[in-house]
1. Upon calculation of Cα extents along the principal axes in Å from the atomic coordinates, which of the structures 1, 2 produces 73, 48, 28?
2. For relative contact order in percent (Cα under 8 Å, 6 or more apart), find whichever of 1, 2 sits highest and give me its label.
3. Using distance in nm of label points 7 Å out along Cα→Cβ at positions 42 and 234 as the calculated read-out, with 4.3 as its value, let me know the right label among 1, 2.
4. Thinking only about mean count of other Cβ atoms within 10 Å over residues 58-65, which of 1, 2 has the largest value?
5. Going by distance in nm of label points 7 Å out along Cα→Cβ at positions 106 and 178, which of structures 1, 2 comes out largest?
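Just so it is clear, none of the values below were taken in a lab; they were calculated from the coordinates. Every value quoted in this text rests on a predicted model; they were computed, and no experiment measured them. Cβ atoms are built from the backbone, for glycine too; each structure is taken alone.
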Structure 1
Amino acid sequence: MSPAEREFEAERLEIIAALEQSHFWFIARRALVERLLKRSWPSPVSLIVDVGCGTGALAAALSKRDIAVLALDLRPEGLRRVRHAAGPIRVAIARSERLPVASGAADAALALDVLEHADDVTSLGEIARVLRPGGVVVITVPALPWLWSARDDEAGHRRRYTRRSLLSLVRGAGLEPLDVRFYQCLLLPILIATRAAGRLWSTTQRIEERPLGWINRLCLAISRFEVAAGDYVRWPAGSSLAAVARKPA
């Protein structure tokens, strides 16, 4: 990786860290992940592994609940943010394809928008290896391959997923899918419009990243409603997919 690429990635991580505090997509995704964890993870939980923790925000939040967290990422910037978090948290630089964790050591794992950046078969196989029997993993990935745009290129994505391809990946790793659902269904028409416009005017795609305040608040309200209603409604599509899978006992 060249110095320019490292600088770009570090700068991108800083942008994400700022967006996580207020952007509707990050806030609603966090609510969805916490909801899925609360419903599915085994009890008690002695160790959760956050694979590709990024800025480390969620790892830090979990550690504050006195849950032992191991935060892993290839970049050190996010790890430095959470090294001194208030709670039982450890950090390590690692690739998702090779986790520095003993087999069967983890009760739960997170792979939030990670698999699309890596060799997903190897990465999910590693996650399955480190889970104890009965342990669960929560996964989020970008959905709908036909939504591919310059934003995917900028983010370093290798692929977007269909529900079928994600299920196949989960089962291929020897995991039992408990829940696979779309996320960001209600806002999908707007996203389709911005992605289409972005092919003509590149500046249009920046609207997704930095929406006006009132637009962000409206989108957050819609996204929160969608997350809550997801317990009762199976959304037929969405720009992201979320899955919960369990290692068979």
Structure 2
Amino acid sequence: MSKKKAVSACASAERRTVRAGGRVIEFEFVRGGVRNLNVRIRADGSVRVSAPFDMPFAEVERFVAEKAGWIAAHSAERKAGGGYSYAAAGSVPVLGEKRPLRVEKTKEGTRAYVRESGDGSLTVYAPDAEAADRAVSAWLLRLAGKKLPEIFRRTEDSLRGEFGEPVELGVRNMRSRWGSCTAAKREIRLNAALVTAPPECVEYVCLHELAHLKARGHGKDFYRVLGRICPDHRELKKRLNACALGRLT
């Protein structure tokens, strides 16, 4: 590669602004180091747009304008969530434990991934902190899909059929609640972020949602049921809200 081409291929960053539909999208614009145009919303809500070196900015501007609503919504969501960063914290909360996390920097544009060691520590291979956080969130989401149903079924079995046949269970990344129950369909959904909480707090959420099969809403009937099957529910709720992530970033 000639010296001229080598310089051209280097990524360079600058601040840019695009106005669209009454919105003002401010972002860090980076040329080079990628093959395709892409947008990243960082954990703190800031925006980074990457483009191939030879792509005209007019094309980038059109793309950002078309995605302005999506960018604004996700940026606000990240800011509201407190901008938690696993990479910055150096650890990942997993079922009440802090797993040490090491970040190994890779080349720009490479796929980020997480590797778990035998001692439980984690290493994330990623080109930057934002990519590392996304990879850890994806890893946690997969872990939640495995671990939360296990905890739920054990909790459900401990009630010895009091609430009828096993319910239909789902795990997803939820915005504003730890769980939900559709009693008529016997469907319960758990927030994937519960994988960052201690197991006893996860059990509390499972019991809370199961109680809704007998009592809708949060009136006296509901708390009579919940108090019987989970006497420590108030304390467990406080612990859950204090120590678990509300949403996987």
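1. Checking each candidate, the match is 2.
2. Working: 1: 20; 2: 14.
The structure with the largest value is 1.
3. On the way: 1: 2.8; 2: 4.3.
The read-out was computed on structure 2.
4. Working: 1: 20.2; 2: 15.9.
For this comparison of mean count of other Cβ atoms within 10 Å over residues 58-65, the top structure is 1.
5. Working: 1: 1.5; 2: 3.5.
Comparing 1, 2 by distance in nm of label points 7 Å out along Cα→Cβ at positions 106 and 178, the maximum is at 2.
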